[in-house]
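Just so it is clear, none of the values below were taken in a lab; they were calculated from the coordinates. Note that the coordinates shown come from a computational prediction; the quantities given were computed from them, not determined experimentally.
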Structure 1
Amino acid sequence: MRTVATLCALLLSGCALLSPARMDTTKYVLTGLPDDPTTGETHEATLLVLVPETAPVYATTQMAYSTAAYQVAYFSQNEWAATPSQMIGPLIADTLRDTHHFREVTSPPDFGRHTFALRTEILELRQDFTTEPAVLRLSMRVFLSRADTNQVVASTELSTQEPMAEKNPHAGVVAANKAMATLLHDLAKFVVANAG
């Protein structure tokens, strides 16, 4: 009986040795907001900021990078704390509130009555190691529409790239937050100019 118990203990410890080593994943967030939000006089208009749509390749918490043209890979031990749309949606709403252009800026689940709706598509959020220095690429398509007619009054595509200090995921996140602040500044200017 003792031999069977010893044999079982040895087998179990052998299985533990063969199981893959647990690797901790580092999670990062996007929090970059513009330092100088576009401001102006407050209008009676209200704005609904819809949850951003995301290109399928970036609709994940996995952090994308490229080392060759036409190729996207993901880091194995570094990822976003939430999907890009979950992180960027609130940043868009906060930026547009800070403009003080609208009487109110809302986002789902609060659909309420609104004058304008802002729909965005995240087209790219990628660390590009094919250039020297490496860069973070961020681009977004933006549609502003009137709620009463559901007609698009203005649309644009915003893109920015930010050099990375080093070729590693952390440097990419630092660059992503700088790029986010730049892109949000441009987005606020676009919305304020077209929602008069």
Structure 2
Amino acid sequence: MRKLKLQMQVSIDGFVAGPKGELDWMTWEHGDKLIEQINELTDSSDTILMGRKMTDGFINYWTSVLEKPDSPEYTFAKKMIDIQKVVFTRTMTDSPWVNTALAHDLSADIKALKNKSGRDIIAYGGAGFVTSLIREDLIDDYYLFVNPTTIGQGMTIFGDTDGYRKLKLVESTLHEYGVIVNHYQRA
């Protein structure tokens, strides 16, 4: 059975975005080892899950990078566009994006994806979508990229999840520029 892995940026005080979805607090400088870890995590997956609200910005950003073959992000952008994506939505019936399917039943559709053959599945967000994944106990591995920043208030992924989740720390890696990647699994 395939695993569902979450990759999420988080502040030291537990927020994944500012009150209005701001991401300006994130550490955008990545050293070689962090880039290597991101690539390993991405390469272990053949499907990306996202919520509808995040999808336009995500796909538009990586598509724009593909227009710049000299960009240091070009190879990664190609992965992001080429990998099959599944977007969870309550309102859309047709996908306007390349390599992107729509899904509507969070629990049933993810369980079906986990039972298909292939590499693992990775979820990127946004906050409301990830909270729903946590609430339904669908995430197998959490990769929390803790940025050396506090923001005081904002969006969280654990605040409305109907109780606690016991997790086991598998690995914690400090990277250049102060980002710590904590890998947790269900205890």
Structure 3
Amino acid sequence: MVKLTGPHFSITALGKFGKVTVYSIWKGIQYARMLVTPTNPQSGAQGDRRVMLGGLGRSAKYVQPEQTFETFAKAITPAGQSWISYYVKYIQTEYFSDVAGYDALYDEFVAHAAAANFSAEANSLGLVSYDLAYKDMTNAFHYGLMLYCLAKYATDQYLLDNTKFNASPYTTALASWDLAKIQEMVADFSA
């Protein structure tokens, strides 16, 4: 039971009361709210979505600010979004709408003639595969696939509008990429 020694909220109240109410101060104003305990069920479907999002987010962190790739990416990003959020949204919408879509792009990457080169360049950048124990899908987000997704995004943007990513290697169909094209893209991350 709470004992008040003054009118309600005329004194400072902080903390949790029972398992129902939390008292706090925000910008100098006292307030009370219901106690909400977040859940994290770690379901297989949640694990699948987290692997897809986590892998995409990790793939973009090696693109350095104000470099060629980022400049191209920012030029096509809608106002109010970061290029990374736009990239993640595009890949999620076009390819990773479900596990079957993810598996299809994973299989496309593995079957690519330069898959080993994508993996080697990704490894040289320090990319690491991303996985969660509680996912349902079969494949982890491979570090080579991370680099492949960036290439897929850039070449898709060129195909959609040939004024976007209008430079080598992005003007070459991704199926034709070899080690030189992959290295050219990686150079655009930091050169």
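Tell me which of 1, 2, 3 gives 4, 17, 16, 17, 23, 17, 5, 1 when you compute P(r) over Cα pairs in 5 Å bins from 0, in percent, for residues 68-123 alone.
Going label by label, the one that fits is 3.
When Rg and Dmax of the Cα atoms in Å is calculated, the result is 22.6, 85; to which of the structures 1, 2, 3 does this value belong?
Derived from 1, not from the others.
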